[in-house]
Structure I
Amino acid sequence: MERFSVAIVGMGRIGYKYDFESILDTHLSHLKSIEENDHFELVACIDPQIFSLHLPSSIPSHLLYEDIEHLVGNVNPDYFIICTNTSELFKIAEFVINHFNPKVILIEKPVSHELAELERLIQLSSSQGIPIFVNYSRRVDPGFVDCHLEIEIQKHSNFVKGFAYYSKGIFNNGSHIIDLMTWFFGPCVEVRLRSEINTNESDPSIDFEMVFATGVISVISLDGLYYHPFGAELFFSSQLIRINSGFNGIDILVAEASPIFPRDYQINSITRRINTDMMNSQKNVNQEILNFLRSGHCRLPNIEDGAKIIKLIHEIARE
């Protein structure tokens, strides 16, 4: 059985902690997803605080590194997962490309706030022949894939309008909405700023509109709430597709004749639920990378697609 060596750079929440914080059996982190896949071999975990973290005992101590520089000349992984703080993502990715020869790199969104850094990674990826994919995990969730097919059937003839919402900053979580909507509806032909708050912060909250060939989606930020909302309601001429984070599935509500006003059609109840697998999001992501290593095909957005999202955010902020 062919196995691929893996290094995880950044042992924070998505690196390993999500699954150890959860009371459910999840695969929301990379470590658990890699350890439980027989086709991967973990060869390094890198984090500046690695020896003060409460890591699972399953990781041998010789795989722990405080600095990625210590891997040079000792380990050359097939697959790098880069999930550090956003401020470190570009620097680590550039170092990996310049000092190693991996078959693939997976990097956390948004990769960088700076377009020049994204352009540099695109150039390095192309010149060195090292594919880089961005971890927008809904692209490989089976339920969201089904939803995408449903929208493909509906959108060209009867998409009316959509509303979407996010929290925790436009780069951090708003980029997920932008990726999801461009995946569903194709290239965004125009963006329009509606309002902006906390503009002095590195990750502002922005209300905006995305204009597509088939219709308009209004996106609002809901920062300041006790919880962290994320979702969308997509209105078609005869049905509504409702996404509430995706962890509990995606609901399809079809217009039906009203029992009170027989000549009117209303949306009163869920007609069909598309089951999702978001509790295993990183298991699905890493399985997709494994498929890429075997076949050369990957449904995750590449670094060029990731750069387009950040370019849109810059266009919105400039208005």
Structure II
Amino acid sequence: MDFVLSDAQRAWQDTARRLARDWPRSGLAASVAASVHAAGIFAEDLDAATAVAIVEAAGIEHPVGAVTLALQVAVNVSLAGAVPLQPSTSRAVALSSETKPVLDADTLTGRALWVGPLGDETALIVGAVQGDEMIACAVAPGAAGVAVEPIQTAGLHGFDCAHLSFSRTPCVVLGSPKPVMARVRVLLAAAGLGMGRRAAREALRAAMAYGRTGAGGEQTVQGLLADAATEIDAAMLLVQQAALRAPMSLAQASMAKLAATEAAQRAVARATQVVGAESFREGHILEQLTQDVRALELFAGRTEALREAVADEVLPRA
């Protein structure tokens, strides 16, 4: 497949970089929603491959903002007019399936864990249990019977999430959660690519500015940067392939997230080797990325769940 970006996609990337540079460090959900709405990124005709390019570009400039953007774009497409949305309405999704509310007719009762990104007004998609089935449900902003338990996170500072409790909360049934989860995984993978590229950029900047070569000499730094670039680009092919498939495959989306997450984690580790002790200074971008990339591994399918999704679709059944 030819994954060369079109002129329109490159223009969208430029827009994403510009927006990301202006995103704040707190109150992020509403700011991202309002800015990308104004830029047209929430448009219904935005294709998945372009969304991947946008999220990846934003991730280089604002890693936490890119995670917020990835989830908001995925949820925005999945809602498809199911609930009313204002420009600053945040779009959030339950990022863990360990505990799920129960769907009874058109109401939810129970808990949903790790729901984000949350803003003052937030539309939600959560997975719920109905008999033996898991169903994706949409909850409108300000719906009755929702209790919020905020969570303090070690990484993704500015990304507001919480555990939610529902008490006969009205909802709209969307159907199977697989299409929602596939979109979420593909776009979180794109955010991971951006994080990995930002780490590689910081390593290259340090090597050029300070003449850092590492313990093994210049070849050590060249090798670290080359390995990071190779793995990120290889993961990019899987992410774009998953984005181009219609309808999206949960298995391919899971492959993409696996590859992008691992490539980002290794890129951050290699960048830390190049930058050295300075990377452990509080507030350093690599110190932040070390925490942020962990969320990619844990949210919307841990490694074991991703492998299970791949095995269910790819491996032959007995």
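Every number here is computed from the coordinates shown, using simple stated rules; none is lab data. All values derive from a computational prediction rather than experimental measurement. Cβ atoms are built from the backbone, for glycine too; each structure is taken alone.
State the single structure among I, II that was used to calculate P(r) over Cα pairs in 5 Å bins from 0, in percent, for residues 225-280 alone, giving 4, 21, 23, 17, 13, 10, 6, 4, 2, 0.
Going through each structure in turn, the value belongs to II.
Quick check on the output: 19.6, 64 is Rg and Dmax of the Cα atoms in Å, for residues 153-256 alone, derived from one of I, II. Which one produced it?
II
Can you spot which of I, II the value 12.4 was calculated from, given it is mean count of other Cβ atoms within 10 Å over residues 49-56?
Working through the options, I get structure I.
To test your reading of the models, identify which of I, II gives 1.06 for Cα Rg over 2.2 N^0.38 Å when calculated.
I
Of structures I, II, which gives -18500 when helix-only ellipticity at 222 nm (-39500 (n - 2.57) for each DSSP H run of 4 or more, over all residues; to 500) is computed from the coordinates?
II
Match the computed value 4.0 of distance in nm of label points 7 Å out along Cα→Cβ at positions 137 and 289 to one of the structures I, II, and report its label.
Clearly, the read-out refers to II.
From which structure (I, II) was semi-axes √(5λ) of the Cα gyration tensor in Å, for residues 25-104 alone calculated, if the value obtained is 21, 16, 13?
II
For mean count of other Cβ atoms within 10 Å over residues 113-120, which of I, II scores largest?
For this comparison of mean count of other Cβ atoms within 10 Å over residues 113-120, the top structure is II.
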